[in-house]
1. Starting from the value 2.2: which structure in I, II, III was distance in nm of label points 7 Å out along Cα→Cβ at positions 81 and 185 calculated from?
2. From which structure (I, II, III) was distance in nm of label points 7 Å out along Cα→Cβ at positions 129 and 153 calculated, if the value obtained is 3.3?
Structure I
Amino acid sequence: MNVNFQDIILKLQHFWADNGCNVLQPYDENMGAGTFHPATFFGALGKKPTSIAYAQPCRAIGIETEKHDIRFVEDDWESPTLGAWGLGWEVWLDGMEISQFTYFQQVGGIEVFPISVELTYGLERLAMYIQEVDDFKKLQWNNTTKYGEMFFDKEVEYSEFNFKIADVKSLFTAFKDYENQVAKLIENKLVYPAYDYLLKCSHTFNLLDARGVISVTERAAYIGKIRTMAKKCALLYIEKYGD
């Protein structure tokens, strides 16, 4: 099937837009997972109806379900740093996880009502099936450029930075500075800037974790700090915008 990666993204956007969703662009902050996007975090809180596009059913991008082994495997989801968890299932395609959908029960340590559902999946994995390649670097980004040509060099360099080069002392200092900024912004009731700095805290923690400089005890303490910040952001959002 001649569907390049760029076409898949466009098909996804059109599919969800046609079904009444707000199609969002990536959020310009470092984050460990799509769930950290503020539209997801805050959208799951309060009573306002929210419809946000992130994915679409497999059939809309050309996977014929009758020709593949598609299974739903129960797998509840949790994000300790966000104080979030939910009930859900992984979707397996021929034995490999390609998607997961989760019915959120808590976000920021707060029980959510009404329940929000998140559908998230791996575009690269889906595209590998569609294009029938065995290496993500071989994926056609468009009709002339491969995925590896676009991103592989960056992945190599950022991996070296994350695991070997990132300055540990600076990261510890940065985490404390970001944590203080979150507290100041919460005090001034600025929830969106506060959440941005929470994301910076989370990313800095991930870098420290990747560098292997945080003990098991310290790791639990850092996760607790970020979770506390997330709860404060969630409570402030509900106070200001929950109705």
Structure II
Amino acid sequence: MSPPPVVVIVSSLAAAGPVRKGREPHREGEPSYPVSWYGKSKRAGELVAEKYAGELPITIVRPPIILGEWDKDGLEMFKPIARTGVHLVPGYRRKYYSVVYAGDLAELLVTAAERAERLPKPDGSTDKGQGYYYAAFDECPSYGELGKLMGKALGRRTLVIPVAPPVVWTVALLGELTAHLRRRPVVFHLDKAREALAGSWMCSAQKAREQLGFSTPKTLLERLEQTVKWYRREKWL
């Protein structure tokens, strides 16, 4: 009888929730406190996977913000900067973010399928982080700094403008109503507002580096420049 297939689940940093202590990034095995319905659904999926760990070899990867070629969600972050040179930051508190390049993440997923830790059997290891991995650049820019890096990649000077939380919630509610009326998804809605105002979203890829050789051979700015070139070549920007 052939062995069962390896299952690699792409979850999200949203399943862990924002960092809770200063600026220390999340590490595998820490308690999860998702704040959005998206994050809660991702965490629920992880818990179901843990129940099947005795039957299947399963690994879970939690990426943060993903940027790179073909990514339409990331494109929506570039568009307003490309058009107006303005980058809006939700709230007045400085919040820091982990980012991963799509190509680097894809390589990690392949490696994870080949030789990563697997989730322990339900009655097995007490290591809560076994079988889990984060993937990210070492750099953790604030959301404003990320906007300026995007502007630099676009060749535009960028004005960073903080947006008051009540305005953020109002825009999110309007987005929700628009999505309901048009029956089409929108980029910014109430669940996104919950995440945007919750705090910093950072994770450490140290475990993936040490165990799986995960690497980010280019800087975040270099990857943003590479992504912009692709968007322009494909007429997305």
Structure III
Amino acid sequence: AVLRAASHELEKEFALLVGQLDALGERIEALSDGVVFAGTDSSVASASRADESLVLAFESLGLGAFGGAGTTAVCALVTSVLKRLPFRLVGYCGLMLPQTEDAGLGALAARGGLPISALLLNSAVCGTGIDTVVVPGATSAEQLAALYCDVGSMATRLRKPLSARVWPAVGAREGDPVRLSCPFFVGSAALPLDPPTGAEVARGRRRSPLLCFGAGFALAAALAAAFARARTAR
């Protein structure tokens, strides 16, 4: 029931905002000589501010901690709403999961709670693949090639475009804090490409990662408001 209510509220919020852009584009097309308005990419943008992260918006639904049971369903819900908006749409039109562009995701990675496997898994219901992910500087070409093969296989099987923006951080080991010089990126940590073996976990060498994924975006306030209303409507 809460997911149905969330879908309804989210569709109203996004239709209002994207509808305003659509109307503006049509007006520019009508007033300009030779300008064609192709449409709007309804993809959500990341949020570098912690109070605008999708982590908070998702948790406002009351389904539990971000990354736990139900998170994948909410990711799929958001993408579904974005793709069925009744306007001219172009581009990805989906939910994006950029590790180093969203404050919530960056913080989760810094705490060891954001495995690359979770990001790849949820590419099946989101807009992009492995996006702005930082890996240790010693990551080999073979490891990167294997990851790209995984992303390519999913894109081929699902018949949709998926990206792979992976950045080896020179000198950084897995779990090391990483801060990029660009002001639009947030501090985070280098993520391991390979999961720990059973022996490594038993010896305490590496901590088993938590399933955790998501992204923040500029419309997080609208999303949070819609989800909060959906929760009270249960």
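1. Details: I: 1.5; II: 2.2; III: 3.1.
This figure was derived from II.
2. I
Here, each number is a calculation from the coordinates, and none is a lab measurement. Quantities reported herein were computed from a predicted structural model and do not represent experimental measurements. Cβ atoms are built from the backbone, for glycine too; each structure is taken alone.
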